[in-house]
Structure P
């Protein structure tokens, strides 16, 4: 199963739409019984996608079907089940999210768990996202870039031994070799609503080696701060 997850330019509705399309392509019936049945799929992406959709679309009664997935062999599935349970009012999955922070970064599960925990008021996964931005895998760096927006509410606050300064994090990360990662980071920068963002966007619009990145930076710079206002 292959699919493209939405980036920070898109919201929850598009994320649901992307997963729904991906599952439909796999023959999953997009009804509550169909999604519950998909939780038993042999394919972890199908199980994870079904768990995600049930948390955002399903009835509260779906918690009974989601709970067993807290012990799934896949950390990705466990994380999605844990968050969906929380969205349906069942907090029993929160410890699973915390434990998932220690999983192998290459699975992406720690990044997703960090983002979900931050959304729930717990920013302890911030260091995981920072570590992921240094990964040798471009896909993991991209996931980390997307996750950064979950920490916007913690700007200027202490998380562990660090003070969250997302502008400095983004400025450093924008040196990434992969244009796809840099593009995502540009959107994060424009969303950040930091007084330092405008000048950096302008600088990148002239200095980046990739013409597409320069164009994106120019577009974001010309619409700033309306971009940050519309994305909050």
Structure Q
């Protein structure tokens, strides 16, 4: 919809879209008249703030909704910042590595380490044991700590590789289009024979159904406790 307006600079009558007329306080017929009108009718004071570009140090205006979000004056300066790297030393291993200024700013803690491994090892000094906010006085069971340790993982891997990842009872194996859950089973129970926990000869590979059928699965070892107690002293 077109409406007739009077140019605020040359007083000429012209037609403009009604939507554009409502948005501005002064309307002009052409670009030259608009430039003259900026002198005759200066804009009201801006509510935003000016900031300095982190690369070229030029001053740029940011409107109120963008205050605090802009750090660069153009895409060119932003691209330069992504490739502008600095060489710093890792806080844990003291090895030198390169990192961009943007990563260093937003990764204030992680960015000080060359890898996730160094970061996790450094955090152990402050978040391990009694220093952890989740510490509850050492309530973790001993067998849980053993089963999460490196010795347990090595024994488990050795048992699987010796049996070729195959159940020793039903000869079931993971093949194409077929997946089977396998467990490392202790022939003599884990709880009652501590000296045989990591003996390769005391382990065997079983699938989940065959493992459930063993007499020592679950509470089965507790039912045999009286018999196993005498055997434990002899080992």
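Bear in mind that the values in this text are calculations on the coordinates, not laboratory data. Keep in mind the model is a prediction, meaning the values are calculated, not measured. Cβ atoms are built from the backbone, for glycine too; each structure is taken alone.
Could you tell me which structure in P, Q was used to calculate distance in nm of label points 7 Å out along Cα→Cβ at positions 150 and 214 as 3.6?
Working: P: 3.6; Q: 2.6.
Computing distance in nm of label points 7 Å out along Cα→Cβ at positions 150 and 214 on every structure in P, Q gives 3.6 only for P.
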Given -9500 for helix-only ellipticity at 222 nm (-39500 (n - 2.57) for each DSSP H run of 4 or more, over all residues; to 500), calculated: source structure among P, Q: Q
Structure responsible for 1.38, with Rg/Rh (Cα atoms, Kirkwood Rh) calculated and labels P, Q on offer: Q
Among P, Q, which structure scores highest (criterion: FRET efficiency 1/(1 + (r/R0)^6) of positions 166 and 198 (r between Cβ atoms, R0 = 25 Å, to 0.05)): P
Test item: mean count of other Cβ atoms within 10 Å over residues 94-101 calculated as 12.6, pick one of P, Q: Q
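One of P, Q was used to calculate FRET efficiency 1/(1 + (r/R0)^6) of positions 30 and 222 (r between Cβ atoms, R0 = 35 Å, to 0.05), giving 0.00; which? Provide the component values of the computation, followed by the final result.
Values: P: 0.35; Q: 0.00.
Clearly, the read-out refers to Q.
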